[in-house]
Each structure stands twice: as structure tokens, then as C-alpha cells.
Structure 1
Amino acid sequence: PEESWDQLEVLTRNAEEILRRLGLHYRVVCLCTGDLGFSAAKTYDLEVWLPGQGLYREISSCSNFTDFQARRAGIRFKKKGAKGTELVHTLNGSGLAVGRTVVAILENYQQPDGTVIIPEALREYMGGLEVITGPIP
């Protein structure tokens, strides 16, 4: 529990790092209390820029639920040498929504001739391919 707030920052930074490596423009939004889910104590939404839509769209969400879910589920742990147990803190980091990530790559890297430049970070997974070619449908 003592590290849950720091771990929320780690989850968020991990998702941000993927977006940085993909070269995608994004922003981090710390949700206000009125926008938080019922069980969340704090949530960051990562939103990626989609030029074809002219707006940012949520691509990831990272939350700290503190002990809310643990209370409901009875999830406890015992510290070494302690007599009693404590409730754990639970966190959630959705990584990146795959479909929206693909859309973001296509919208941000498509060229006027319809080709799509492969982000540098993905080229080794694409057999070294640098550009996707093909007619515009």
C-alpha cells in the first residue's frame, strides 16, 4: 500500500514510453473527482492525437483504487514479522488500446500518396519494412 501512488506513476510512464517510441503526440489527463470511476482514487487518461478526426482520443487509462477493491474482495497480505494483516492496494493500467493505437499510427504516418511510413520502433517487427504501399481505397 505504501508504494501504490508511486506505482501508479510507473504504470503511466510505461504507457507514455510506448507512445513516445511510436512518435505519437499524446497528452496525459488527470481526471477530476467527478470523472473518476466509482472505485478509483486517482486516474490518468492518456489521449493520442488523431489528425483525421482533429482531436485527442483516450488510448490508455491508469488508476489507483487504493484498498477499495481489496475491501470488497477480502484481499489481504501480511508483512514479514507483523502480527496482523493489511489490505492490499490495487491498480489498473490498460496498456494501450490496440485498435486505437493502429488508427493513431495510420492517421499520423499516412502520406498524401496513401503510403504509410512504419514508425522506427516497429520496423524490426515488420521484417525491416519501412513503408506500407498500396492504393488508396
Structure 2
Amino acid sequence: MLFGKFEHNLDDKSRLTIPSKLRNKLGELVYVTRSIDGNCLEIRTPENFKEWYNELKSQSALSTSTRTVVRTIFSNTDELSIDNAGRIKIPANLLEEVGISKTVQITGAGEWIEIWDKDKHQTYDKDAKVQLVDAAEKLGGAN
């Protein structure tokens, strides 16, 4: 499980140091992609990325929605190696796509981690906390 919240800065070469607590669970190779809602980047292990792909692939290939999701996700995905210093070099187009410039919030999301622009994440987090009870009730799990 990947969890926690960490603030880091991109260096001048768009490299991001992955916190060791998370890095130890990721391995040396990761996939980075734009989130479906476009708010952040998602970093997944090869195993998790393949599971996600298989889940998408199991949907009807004739469905316009399936093709749109698959095309958008895979055209906005890159395979990255974590270097010896624990960094990944995030492609500029992906950073631009989700509005990340320098300071980021790295958050664990269970099966993957998310990379957010710090200010955007603060706004999202504040709103999400207000909506948490309602969202949990809709899922049938508010206790």
C-alpha cells in the first residue's frame, strides 16, 4: 500500500525525488500518466499499470468511451526509471498538462501515488475533506 503526503520540489531538470517510504514499494521502473480527471499525475508500478490496462481492455472495444479513455491514457503515459538518487525525470508535456511547475505534493493513493501542484492539491484537499462524509455514504461506508 502506498500512503502518506510529502512536499517536494522539482529540480531544474524536472527531476523529482520520490520519498524513500514510497520508493521502496515502487521498484526501479514506473509508469507516469495524467490522471483521468486531469488534476495530477499518477505513478504506478508495472504490475499495477498492467492490471489497470487489463481492466480497461476488458471493456467493449466497440465502445467510443472505452477507446477515448484508452487512447487518452496511453498517449499521455511514459515509462520512467528511478535513478540511484531516487529521482524520476518527468516529461515536460505531462507537467504542463496538469499544471505542475516547481513545488509538488506527493500523495499515496493506495495502489499508486499522485503528483500534484502543491497549491492545486491544497484546494482539492480542503474541498475533499468537506465532501468526505457524503462521498463515503454514497459508497456505503460512512462509519
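Of the structures labelled 1, 2, which one yields 24, 16, 8 when semi-axes √(5λ) of the Cα gyration tensor in Å, for residues 25-104 alone is computed from its coordinates? Of the structures listed, the value fits 2. When relative contact order in percent (Cα under 8 Å, 6 or more apart) is computed across structures 1, 2, the figure 21 traces back to 1. Tell me which structure, out of 1, 2, gives 3.2 once distance in nm of label points 7 Å out along Cα→Cβ at positions 65 and 81 is calculated. Only one of 1, 2 returns 3.2 for distance in nm of label points 7 Å out along Cα→Cβ at positions 65 and 81, namely 1. As an exercise: mean count of other Cβ atoms within 10 Å over residues 89-96, calculated from one structure in 1, 2, equals 17.9. Which structure is it? Checking each candidate, the match is 1. Which one of 1, 2 has percent of Cα pairs over 19 Å apart, for residues 9-72 alone, as calculated from the coordinates, equal to 38? Traced to structure 1.
In this comparison of 1, 2, the computed figure 15.8, 45 for Rg and Dmax of the Cα atoms in Å is attributed to 2.
Kindly point out which one of 1, 2 the value 3.2 was derived from, the read-out being distance in nm of label points 7 Å out along Cα→Cβ at positions 57 and 121. For distance in nm of label points 7 Å out along Cα→Cβ at positions 57 and 121, the value 3.2 is produced by structure 2.
Looking across 1, 2, the calculation of helix-only ellipticity at 222 nm (-39500 (n - 2.57) for each DSSP H run of 4 or more, over all residues; to 500) that yields -8000 traces back to 1.
Read-outs throughout are calculated quantities, based only on the coordinates presented, and are distinct from any laboratory measurement. Remember, it's a predicted structure, so these values are computed and weren't measured experimentally. Cβ atoms are built from the backbone, for glycine too; each structure is taken alone.
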